[in-house]
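Got some structures for you, see below.
None of the figures in this text is laboratory data; all of them are computed from the coordinates on show. Just so it is clear, the model here is predicted, and its values are computed rather than measured. Cβ atoms are built from the backbone, for glycine too; each structure is taken alone.
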Structure P
Amino acid sequence: MAKRTIVRTAAVVSVASLALFGCSSSDSDSGGDTSSAASGSSAAETTVSTDCTPEQATAGATPVTTPLKVGTILPETGSLAFLGPPEVAGVQLAANDINAAGGVLAQPIQLFPGDSGDTTTDTANTTVDRELAQGVSVIVGAASSSVSLKVIDKIASAGVVQFSPANTSDQFVCYPDKGQYFRTAPTDVLQAQALSQLIAEDGGQRVSILALNDPYGTGLAANAQSDLEAAGIASDQIQKIIYDPNAQSYNAEIDQVVSFAPDAIAVIGFDESARILTRMAEVGVGPADKAVYGVDGNMGNALGEQVAPGLLSGMKGTTPLTDTGPAFQERLKAVNPGLVDYNYAGESYDAVVISALAAEQAKSTAGTDIAANINSVTKDGTKCTSFQECLPLVQAGTDIDYDGITGELDFTDSGEPSVGSYGRLEFGPDNKLIVPTPGYIVVRS
């Protein structure tokens, strides 16, 4: 799979009501040694290859025509619980729309909601066991890459589709998933290029990358380093430091950054980013002193609430973000009037609709049959943008190309979008996020 992409910027349409809370593709639970590349010794890192021929599911000989059952493993509790409400609402809204349009194989789809917890619990495994016993063909989730990795083998071995709306770790690109794993969130191979473009456009020439040691952090850091080099920054002008997210102090790592004297610093982390940025500000390499950048794991208003007033002013970053528009958000609020955020709601909605369209195309609700048809309904056919619009086309035998709430998808053989839209975010003087114009960076694999 090619890792270079064509990059373009997209103009802001309307962003005032978009959710701008950072989201995590993995829990910050992994320990590990600290290492510095380009100016220090290297320690073991969790890295993966994305050069492979992904496994593909094979449809069975006998279609299954019972109602489509969809389970969820979404964070109702745990460190990513803030992501749960919009994702759950997205799934429910999709089910409502599908059933209003006639259902799948002329039968209403059935939802079996469940909690994923986080990596400190075994909640996800318990939920998956229950949902498999209930006969689900598709499980939407988890939000955390680390949680998904705890259950992916069990789900794939059962011949059930696992469809995450929020996993971004590169580890899933080549994972031996029997062709049963998919995601609507773009991989960090793409986010790395959006981040690198942002840094390069701002004139960064000497860059430090601080990243937590887990598949999300090290994968994003490695790709960002490669993309910065591709943008013309010499390898000896890039410092990569991998840190333990559970460390008591990050003084040693930040001292390395100070010694390197970069003009741009990327912080790839989660909640611990607040402590890192606070220390950076104390020693003169914070956002007031240097160009500092974040990613989806920390570019959220929640980060601003954990640091001193004004400390984040001017810090920029990227997060997977599309302009889903106020109409979709109002429809979500009709499902859950208490919603205040909308992050990954569109991706959750699209995961359910894609699964339903794949079942219609397969004329079967068996998990392997659905998996064998998922990629094809997102590309290379007649464009349609809703289940209601796409359904009669599929029923007529037309090859469709579903472009969803999150926009163009065009899934690769790995079962993930080949197009990624990222918000070009910035913290204002009040430590709250704004979206400057142009507000989106769109990348293609």
Structure Q
Amino acid sequence: MTATEERAAGSARPSRSVLTVAGRRHLGSLALAHPVRAVLLVYAASRGVALGAMWVAATWFQNPAGVGHLDPGVGDLISLWDAEWYESIATEGYPVPLPADPDTGKLTYSAWAFYPLFPLLVRGLMALGLPFTPAAVGLNLVLGGLGTVLIWAVLRHGLHAQPQPGRERLALVAAALWCFYPATGVMLKPYTEPLAVVLVAASLLYLMRRRYAVVALLAVPLGFTRGVAPAIGCAALVHLLVRIREERAAGVSPLRGARTSAAVMLVVTGLSGIAWPVVAGVVSGIPTAFFDVQEAWGQKPATGPFILWLQWAWDGRGLAGVAVLLALAGTYVALILGRHGRWLPVEARAWAVAYPLYLFAVVRPITSMWRFLLLDFPIAALLASVAMRTSTGERIVTHWRRRVAVLLVPVVLGLVWWTCVLLTYSPWGSRPP
């Protein structure tokens, strides 16, 4: 072949950049064609990243005094903090009578501050011969994958949401970003977050499908997993109000054929919020036992909603601290209610507003808020929207992959920071993850 012919043949071949773009589009098409498989692959990759962050934390940041030997490992980090309490519940149950301070008679630290469903599920696996930690971690790995799929299903649902070109792609990327949330490493530990995510996301999904009896059934285990029923109740009320308005506008009798199941859903969801405190009161013989134990752990809701956070901001930076706190809260609500949140179903947006407000109303300023906000998965949807859409939200930009990749860098660095700084334990000065 002559030089001229070689140049002609070379010019006929597609360039490397063209092949790269074509490859990315092909991968994107495959992911959209098999979204469940795609989100599970991303979830698996995120578990590897979280495990790597734990190794870094154990090797370079964990003080040996916090684990009782000179060679801290990943297993030590998995078993730290609340994992010890859940193991105690799974192996020994709840103490009766409740431990009390011998001098004051007030209830003190005990397992009654922790909800029972997760350790009971782990106990069932332990009956098969598995030790606590492998049983709990294995269960949470499965629940985390299921939760990721359910989050994707909620975000792609178009009911009561603004029409959005590329909704499937946005939902897929949002679910993928959620997998790398900074506190997501907690899903490798014996904690209740994966189970709570599954129940919350499933509740919202069946609420949007108008399966109110299923939502009521899900509210029962949710009440024994985490105290988030009030926020789910808010989402249910918003859903019903929107449905009633739409059906009246269409000249249809509101909630026809669903009034009984809707009423049952609201009642059961409300009862779910007080189920575990009632059980604790009945078993202990002390009606306020659950709240007394929570107070021993530092939670003091009697102070008043939001007061502790405002006081914390004031003590830290005075008026400027309060202004920053209110500005952050206002910005978040504006994002949820504004153009970056309108593509989400109204039920997910209601949850995204009600749940953080509920947390800030009843939880004192603690570093565990990072972990609690793992359940606020619409945050990942906001990030996906900001990274992928035009300023008006009319379409997804052509270079969205680069923008998501850039966004992923600080998110992963945040995951490593959270793991190294908060997940490690020093007896004299740690803050709980």
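To test your reading of the models, identify which of P, Q gives -10000 for helix-only ellipticity at 222 nm (-39500 (n - 2.57) for each DSSP H run of 4 or more, over all residues; to 500) when calculated.
P
If we compute distance in nm of label points 7 Å out along Cα→Cβ at positions 58 and 250 for structures P, Q, which one ends up with the highest value?
On the way: P: 4.8; Q: 5.4.
Comparing P, Q by distance in nm of label points 7 Å out along Cα→Cβ at positions 58 and 250, the maximum is at Q.
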Note to self: Comparing P, Q, where is distance in nm of label points 7 Å out along Cα→Cβ at positions 74 and 274 highest?
What the structure shows: Q
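Once Cα Rg over 2.2 N^0.38 Å is calculated for every structure in P, Q, which label goes with the largest value? Mind dumping the intermediate values first?
Details: P: 0.94; Q: 1.10.
Checked P, Q; max of Cα Rg over 2.2 N^0.38 Å sits with Q.
Once Kirkwood radius over Cα pairs in Å, for residues 178-297 alone is calculated for all of P, Q, which comes out largest?
Checked P, Q; max of Kirkwood radius over Cα pairs in Å, for residues 178-297 alone sits with Q.
With semi-axes √(5λ) of the Cα gyration tensor in Å, for residues 266-353 alone coming out at 32, 24, 7, pick the structure among P, Q it was computed from.
On the way: P: 32, 13, 11; Q: 32, 24, 7.
Computed on structure Q.
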Margin query: Matching task: 60, 40, 35 is the computed value of Cα extents along the principal axes in Å, for residues 122-369 alone. Pick the structure from P, Q.
Written below: P
